[in-house]
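**Q** The following blocks contain the structures, represented as structure tokens.
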Structure I
Amino acid sequence: MKAAVIVFPGSNCDHDMYYVLKHVMGIDTQFLWHKDTAIGEIDAVFLPGGFSFGDYLRTGSIARFSPIMDEVIKFADGGGLVFGVCNGFQVLCEAGLLPGVLRKNRNLDFICRQVTVRVENTATRFSSACTQGQILQMPVAHGEGNYYAEPDTIRKLEENRQVVFRYATVEGEITDRANINGSVNNIAGICNDRGNVLGMMPHPERAAEFQLGSADGKFIFDSIVNKIAEFV
């Protein structure tokens, strides 16, 4: 398996993602700069967290117009696997690869702490190694993670089971208190209708080894590796 991590000016989780992919998962991984105009022969693209272009104008809105994003969009349209975390999720929404937007957190504060999410759908390339309803602990670090979409879009996401992860209590209850940023329906991560693009706000790459306090994020990377292996 070969993977690429996209680097924008302001990315600060790119090396975290690279480390997990290459040294934890054993994947042949390379960096791609935002000005690159070719992806090459790879199996998956990863958009890391950070503050691309300083979050000017709107989170992800400038990064979306980077030359490399034209290739990412083509890659996704052709069925390639694309995974965006935090700022990467924001960029995917701005690029139209995922519906909705990420707004300022409900309390207008920057949230940096451990959270728990519930796995809502295991029939995806990003969650097949999980069990239905499994609770995963991962950190978040964002000021604009409040997911919003129009009611009709939310209805379609729910009906099509595109909501893959939802903020929940450690007992698995979906409550307002567990909803750290005010996201509609406690949404923490969604996939597109084809199931090959996923965005989420929590950071699985920061929870892929027990030394970090949780290795729950590795379930997501295991899912990706296992599904790609089926097609190689």
Structure II
Amino acid sequence: MDLKNPAIMKRLEGIERIIAVISGKGGVGKTLIASAMALTIAKIGFPSGLLDMDFTNSSCHLVLGVDVSKEKPIEDIGILPVKVHGVEFMSVAFYSRGEALPLRGVEIDNIFRELLIITRWSKLKALILDTPSGFGDVILNITTYLPRAEFIAVTTPDTLSLETLKRLAGTYMSGKISGVIVNMSYKSIRSSIEKMGFKVLAEIPRYNDLEGCIGNVDRFMKTGFAEKIEETVQKVLD
């Protein structure tokens, strides 16, 4: 029995929804979507949180424009997340100074549990988890330590990305996926995804102006991409 489990549950007891944003492969815009979801929930008036669980290569702070070399969470019987545009934000990047961390499996497991045990979240409508691509240690840990977590999968219409989603449909994870977001969509693949047994939450086109808004939340939240995410968040929270 893992005696740290009760400590994790205690830290998360005030959080109404825990939503992990996942993808089978990289480059599909998962971090942008996770960050935008957390920002949108705060924008529409609900308390929200964002936890970057891509421990080896954290990047949510780049989207949010947070300088992790200067800003640090406050220690107060645990660690208080940094507040960014109404979002409670926590990342290992605050301690790695934004550098990549080469970690083995047991080290990832230790950081996963430690970060959940020490972080003092407020009462939140939703805590969004940005995860590393693939279905490795972090995803398995979420299903183990956070049994009430929901999963939103991100894909693109490309063959390789769709193939990873198809493989996911054949695992025990399939029943935990509450929906799929198709990002950088240049054609509708709704029917293909629905045949896999998944609900399509959104098909978001490519926005060429998005890259220039990364790090500037005010500009980022005025993009067409952010508007699509707001529509999606409304569906998720209903």
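Any read-out appearing in this document is the output of simple, stated calculations on the displayed coordinates, not a laboratory observation. Everything numeric in this text was worked out from a predicted model, so none of it was measured. Cβ atoms are built from the backbone, for glycine too; each structure is taken alone.
**Q** Ranked by distance in nm of label points 7 Å out along Cα→Cβ at positions 108 and 172, which of I, II sits at the highest value? Mind showing how you got there, number by number?
**A** Numbers: I: 3.8; II: 1.7.
Once distance in nm of label points 7 Å out along Cα→Cβ at positions 108 and 172 is worked out for each structure, I has the highest.
**Q** Upon calculation of mean count of other Cβ atoms within 10 Å over residues 52-59 from the atomic coordinates, which of the structures I, II produces 17.6?
**A** Values: I: 17.6; II: 21.5.
Derived from the structure labelled I.
**Q** Ranked by distance in nm of label points 7 Å out along Cα→Cβ at positions 84 and 180, which of I, II sits at the highest value?
**A** Numbers: I: 2.0; II: 2.9.
Structure II gives the largest value of distance in nm of label points 7 Å out along Cα→Cβ at positions 84 and 180 among I, II.
**Q** Another one. Looking at structures I, II, which one was helix-only ellipticity at 222 nm (-39500 (n - 2.57) for each DSSP H run of 4 or more, over all residues; to 500) calculated from, given that it came out as -6000? Walk me through the intermediate numbers first.
**A** Numbers: I: -6000; II: -10500.
Checking each candidate, the match is I.
**Q** As an exercise: relative contact order in percent (Cα under 8 Å, 6 or more apart), calculated from one structure in I, II, equals 19. Which structure is it?
**A** Checking each candidate, the match is I.
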